[in-house]
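**Student:** Right after this note come the structures.
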Structure P
Amino acid sequence: MKFKLILICLLSGLSSLVADAQTYSILIKGGTVIDPKNNINQVMDVGIFEGKIKKVAKDIDPKEARQVVDAKGMYVTPGLIDIHGHVFFGTEVNHYLSNSFTALPPDGFTFRVGVTTIVDAGGAGWTNFDDFKNNVIFNSRTRVLSFMNIVGKGMSGGQMEQDTSDMDPALAAAVALRNKNDVVGFKVAHFMGPDWKPVDNAVKAGKLANMPVMVDFGGSTPPLPLEDLFMKHLRAGDIFTHAYTLLEGNVRETIVDEATKKVKPFAIEARKKGIIFDVGYGGASFNYSQAIPAVKSGFLPNTISTDLHTGSMNGSMKDMLSIMSKFYVMGMDLPSVIKASTWEPAKVIHRENLGHISEGAIADVAIFSMRKGNFGYYDKTGYKMEGKEKLECEMTVMGGKIVYDLNGIAKPIYLK
């Protein structure tokens, strides 16, 4: 009996030594790696060790890995970066997307679609950013960042978002700089009126903190001209979200002329200037009548994002992969779709350590299959496009650890 116990201990110790001696903690084998930063679009293996990408090569020996993922016939990409979501969830009533029931806890809605980084777009302002950081950022496995609202009280809805006296660029910039690991920029949203003050104050904050500004242009009657917004108020690197929207009531100008189906010249000039056009799909912020002619003419989004909240996820938006699949069906090639969901948003938010599978990079990786079938992709108006393919997340790796595995493609499964 004693001999048997000694033998078991020796074998256990030997097993640990073998595991420790292995080169990779996770080896992803046989998938088509699409890594836009490094111009890779071919079948490769990806070896991960100690939270980093250790090797990307044609054929890595599976015996060198503690855990092997069979990705044959699948796409291996950087973890997706959603730069427009609403994850400042909480229990405040009548607070819209700020510490509220309408926002969502990120971990339940990110990993299952390959998202490893999400940016809360304006939920928190400088007065309640600490609550957001303590309650959400510190308690999420997803990497959560923030576009801080120029309104001090954040995206609390109603008149609170119309209060120009609460739009203090110096205080916003000061809080952003104290939290520069978490804050990536500033957000203007939902302001209704013929006033440039919210945009100008956000840009002032952006200049003080050296960060970009994201603008949800709100609305006014008659609409303020987008050409002025792009060419007179925003800087290169600032972001126009909800780029492909047509709002009812003629309160916001569009980038595509609905009569001629042509992209307006000032939008083309704005892109040359360096304005970033973000999808920001949302519950009411995407129209095929804008997106189809824009994509057809080559006016593609710089970044694909969800505007995730309880309304949008149950409407036509669904999730990040649904939007990516829509743009793929509209004619955007898959590497461009992946780029607009990984490396481009990483550059836009100045987090160039993310969004790629370079050797030595943080091991945030998503694995997708392309489902075949008959799929209906509709917008808020009920217009529907038919598609034969749809992206589906098979696995998400965050910081070198498997956080989602749909069909058990890791072997062994759930090895710690």
Structure Q
Amino acid sequence: MATASVFEQILDPANRADPYSLYRQLRTNPVVREADGTYVVSRYRDIVALLHDPRTSSRDVVTLGGFIGTDPPEHDRMRRLVNRHYGPPETPGRIDGMAPQLVDIVTALIDRFAGRTEVDLVDDFAYPLPVTAIWRLLGVPLKDEPRFHRWADAIVEGIGPQPQEAEQARHHADEAFAEMGRYFATLVDAHRQKTGDDLLSAMAADEHILEAMSKAGLLTNASLLLVAGHETTVNLITNGMLTLLRHPGTLERIRHEPHYVIPTVEELLRYEPPVHMLVRKALDDIGIASTTIPAGATMHLVLAAGSRDPDHVRDPDRFAPERHDLQSTDLHREDSQHLGFGGGVHHCFGAPLARLETQIALRELARRLENARLLADPPPYRPNPVLRGPRHLPISFDRVHPHTTVAAGSP
């Protein structure tokens, strides 16, 4: 029996709890051709170069579809259309305005911990927070959440490169995406008849969008926002709290200095990101790291390996939020750039919302849970190698402190 390559070992769910030693092996040969003809790229500078190279394509290789499965100029046109109401970068938009709602959601979820000393942070907090937020943003009835949960789980498990035996996961993902599309078709029609102040109503009532984007395009992009708008944040919050419980000094600092959660989340995006790799296709021969990737080849860009590349950042396996602390007086602070939200034209559309949700979530968990600790380390992980995060995160604590208002200037 042939020995599995390093990348095949990365895809193996048995290695999900700690892929980083495998990433170190991968970087010793920064561009690897796999037996199936695909190429694996693992160094920071090479990944950044490819993410900005117009010869790399997302078309027909991105499972979620929508505008993230297109290339410029079509990608840019569709992204601008969706962003008309989501929150243009030059205006505060909907996202900044959601901060008070997010605090209310987080507060209510932690209030439910009262009288308990153990919770599953995934089921009881990290999943319901971004789901509630994105459903309110889009205007989706919360009563339909059980159906969505089933669809989302199927779609996520079918994303990205998989071991050979997981091919059926892609089939289930396709079926779930089709069902979600039919659901959104009915929902969009309802929003056109009775509009609200939500994103779906705004998009359905925007004649410019309806003229420039087919109804099928609107449905696909709405489905994309719903799935992508919560799955990565579930992982970011869960990976974040897992990391903070392994580094109690940082957790304690956030408790006393709430603003310190901002550089902490940036370091989490580098150190324990929610998305570990992206898939691209070469439109032409591309020379990278002394290798020529031929036109038509599939490329796996291992973002999480790139963000821990020692040629990019000093002491990359050390969790160090001070790398990103703008108030730091260390003039030799390490490079703070990371690939936690990808890069190039496909830089994560939902990054502002994911950052804000995670900052508020971790800040409040740090402030309100007394003596929080892990009940399983490592916890059980989801099998998917792309959207990597614990399936469950059981924790215990002594008691829940009452909610108090945070000083102005904190997230």
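Any read-out appearing in this document is the output of simple, stated calculations on the displayed coordinates, not a laboratory observation. Remember, predicted model here, so these are calculated numbers, not experimental data. Cβ atoms are built from the backbone, for glycine too; each structure is taken alone.
**Student:** Given a value of 86, 44, 35 for Cα extents along the principal axes in Å, point me to the structure among P, Q it was derived from. Provide the component values of the computation, followed by the final result.
**Tutor:** Numbers: P: 86, 44, 35; Q: 59, 55, 45.
Source structure for this number: P.
**Student:** If we compute mean count of other Cβ atoms within 10 Å over residues 133-140 for structures P, Q, which one ends up with the highest value? Could the numbers behind the result be given before it?
**Tutor:** Working: P: 15.9; Q: 20.9.
That would be structure Q.
**Student:** Still on this model: Using mean count of other Cβ atoms within 10 Å over residues 109-116 as the calculated read-out, with 14.6 as its value, let me know the right label among P, Q. Intermediate results must be reported in sequence, preceding the final value.
**Tutor:** Working: P: 25.5; Q: 14.6.
For mean count of other Cβ atoms within 10 Å over residues 109-116, the value 14.6 is produced by structure Q.
**Student:** Ranked by relative contact order in percent (Cα under 8 Å, 6 or more apart), which of P, Q sits at the highest value? Please report the intermediate quantities before stating the final value.
**Tutor:** Working: P: 18; Q: 26.
Answer by largest value of relative contact order in percent (Cα under 8 Å, 6 or more apart): Q.
**Student:** From P, Q, which structure was helix-only ellipticity at 222 nm (-39500 (n - 2.57) for each DSSP H run of 4 or more, over all residues; to 500) = -6500 calculated on?
**Tutor:** Working: P: -6500; Q: -14500.
The structure behind it is P.
**Student:** Follow-up. Upon calculation of distance in nm of label points 7 Å out along Cα→Cβ at positions 189 and 253 from the atomic coordinates, which of the structures P, Q produces 5.5?
**Tutor:** Working: P: 2.4; Q: 5.5.
It traces back to Q.
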